[in-house]
Structure 1
Amino acid sequence: MDTPQQSHSEESFEPELEPQVATDIFGDRLPLARAYAAALVRDSDLLGLLGPREMPKLWTRHILNSAVVAELVSAGKTVADVGSGAGLPGIPMAIAQPDAHFTLIEPMERRSDWLRQIASELGLTNVSVLRARAEEVGEAFDLVTARAVSALPKLLRLTVPITNHGGKVLALKGSKALEEIEEAKKLAKKLKIAGFEVIHTGRQFLAEPTLVVVTTLI
């Protein structure tokens, strides 16, 4: 009697099959996204990149959800991905937008080493990796991205110092986005913030578009 239940439990943690819409999002760079997905499946357990419960949502929640944010990145821009971890959202964005340069910032040695390895394996010449905390970074970027790093007020304290004047912080957020914006408005004068905007990226592709809080600096 136990066997069917056990097999069902194991099956529930199987990696998600690639959705058809991945072709529309990545185009001829889809093989790179597939290789990245395979690397996450291969290495997540060993390095603690994504938990087993995330595998059934590997594409929709993680890879595609991140890739569509590249809609906000123009060619020639420099982008920093703070707290990159498993390379999210930076690597899917870099695959989707090959004409911008992405610096993946990750303080953990084993994860930053893995990010370098994956960028090399995939031949992503528009990706570099910096092992550091955001507050240790000594350069500034046109755009700074972050996903599941911290609430917006704290996140902006970390990211604004490494964002160029007139640049933007792109924070991937969830249902509390508007509350976090209200809290962050208190920092507007101190951090020289011009304004906040909520943008849903990937509307034409995803059933649940990615909510991005865009903070523009003066």
Structure 2
Amino acid sequence: MEVVNNKTENPIRIYQEKFREMDPQQMAKRSGCEFRDGAFEIQLMNRRVKLTFPEMETFYEDGSKTADNVRILLARYVMEGVQAESSGKMYSYPEMPWGQVYEVQFRGRCISRMAGTYGHNLKGFQEGMEKIGAKEAREASGRFASGADCAYDIPFLPKLTIRALIWEADEEFPASAQILFSDNFPLAFTAEDMAVVGDLFLNAMKGKY
């Protein structure tokens, strides 16, 4: 008997039905993703992804398939997201619409995970960030943004930036972290999707996406 993965397979079927009924040119115009030769071309961090229409399959440039969470997230962005310019302001997750509802989950799933993984390993944090095409986030004084021990800006999708900050553990304080989003993120993703965004870039830092 076939075992169905309800976590991804059922959502994928639902999104595929909706996806194939939509106008690809309208989706391309709204999301800012180029559509040509039957596929949307999307720059995801340091990798380029093709999202085929109407099949809703996702492939990297080398022909390998993406993980299912990448497939669902990009399909949702193309179907519902709007590409817009950022004013340059960055906000924490709970400052986003509905962010307070999912704040506890996001903190455990993303912020605590990042602090636990890299709070004693700044070199690993730097290497992981460089692996996904992130750039150091520094203030005019040359210090890392927000007084962090290390901070990077991640070009998640065109015009959408994530800022990841780490404060290293010492004798008095445990390691801590913060994740900020450019102010145009709510036009592109819901609060639930943004939790997946956090998961995705943390996985990508370890080459898993």
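Here are the numbers for the structure shown:
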{"quantity": "Among 1, 2, which structure scores highest (criterion: Cα Rg over 2.2 N^0.38 Å, for residues 83-130 alone)", "calculated": "2"}
{"quantity": "At a computed 5.1 (distance in nm of label points 7 Å out along Cα→Cβ at positions 51 and 171), which of 1, 2", "calculated": "2"}
{"quantity": "Cα extents along the principal axes in Å derived as 56, 45, 36 - corresponding label from 1, 2", "calculated": "2"}
{"quantity": "Structure responsible for 21, with relative contact order in percent (Cα under 8 Å, 6 or more apart) calculated and labels 1, 2 on offer", "calculated": "2"}
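All of the numbers you see were taken from the coordinates with simple rules; none came from a lab. The model shown is predicted, which means the values in this text are computed figures rather than measured ones. Cβ atoms are built from the backbone, for glycine too; each structure is taken alone.
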